[in-house]
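There are structures below to look over.
Quick note: the coordinates plus some simple rules give every number you see, no bench work behind them. Small disclaimer: the values here were computed from a predicted structure and weren't measured. Cβ atoms are built from the backbone, for glycine too; each structure is taken alone.
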Structure 1
């Protein structure tokens, strides 16, 4: 998957609060579908649909441990999204620094009203 499509898939998956909650739980430890479904007021098939979206986005993977099929968090797509957002954070920070400088300059200018 190219970088743009990967970012699109990542952000689309993260747009849903249930999927974000699932990722938060998987950040703590690997869990099965049944373990992930317990705290939610939805069926196991509904949780499975959310997991498929996360898996297609590359945000989770499913393993096999005997009879158990644990889900685990995959950090690479999240790291790529973070790096992408970091570029914009730096740009906004630079804009705010320029604005601070301008405001300081404006404060130091004396107007006829000040005298």
Structure 2
């Protein structure tokens, strides 16, 4: 059994390269339902994909010039009993921490950094 499957990461890279990313919650904007939550980075979804919430696969966009795959964040919302993945592109290690902090205490998370080639 392979724990780190190269094909998994290659498919995510291909997906982000061939599908448009829609930023529907720009950095500095409040969450539509929880106005006190301000998005610390651009947040959106990948067009023509599907996630468990019925929308597209979620994406966080960091400040690095190259928007290459940083990793994925697996989340479990303990209030809604909902699990999702979020793709992180072009994020610094500090931005990864900021994203994790943004999701708060109700979310249990597992961050998986893309392995180096």
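Taking distance in nm of label points 7 Å out along Cα→Cβ at positions 24 and 48 from the coordinates of each of 1, 2, which one would give 1.8?
2
Assign the value 0.6, calculated as distance in nm of label points 7 Å out along Cα→Cβ at positions 8 and 72, to the correct structure from 1, 2. Intermediate values should be presented prior to the final figure.
Working: 1: 3.0; 2: 0.6.
This figure was derived from 2.
Assign the value 24, 23, 20, 15, 10, 6, 1, calculated as P(r) over Cα pairs in 10 Å bins from 0, in percent, for residues 64-103 alone, to the correct structure from 1, 2.
Label of the originating structure: 1.
By the measure relative contact order in percent (Cα under 8 Å, 6 or more apart), tell me the structure among 1, 2 with the highest figure. Don't skip to the end; give the middle numbers.
Numbers: 1: 26; 2: 20.
Top value of relative contact order in percent (Cα under 8 Å, 6 or more apart) goes to structure 1.
Can you tell which of 1, 2 yields 0.75 when FRET efficiency 1/(1 + (r/R0)^6) of positions 56 and 88 (r between Cβ atoms, R0 = 30 Å, to 0.05) is derived from it? Intermediate values should be presented prior to the final figure.
Values: 1: 0.75; 2: 1.00.
So the calculation was done on 1.
Which structure, out of 1, 2, was helix-only ellipticity at 222 nm (-39500 (n - 2.57) for each DSSP H run of 4 or more, over all residues; to 500) calculated from, if the result is -21500?
1
Given a computed value of 1.69 for Cα Rg over 2.2 N^0.38 Å, which structure among 1, 2 does it belong to?
Comparing all candidates, it corresponds to 1.
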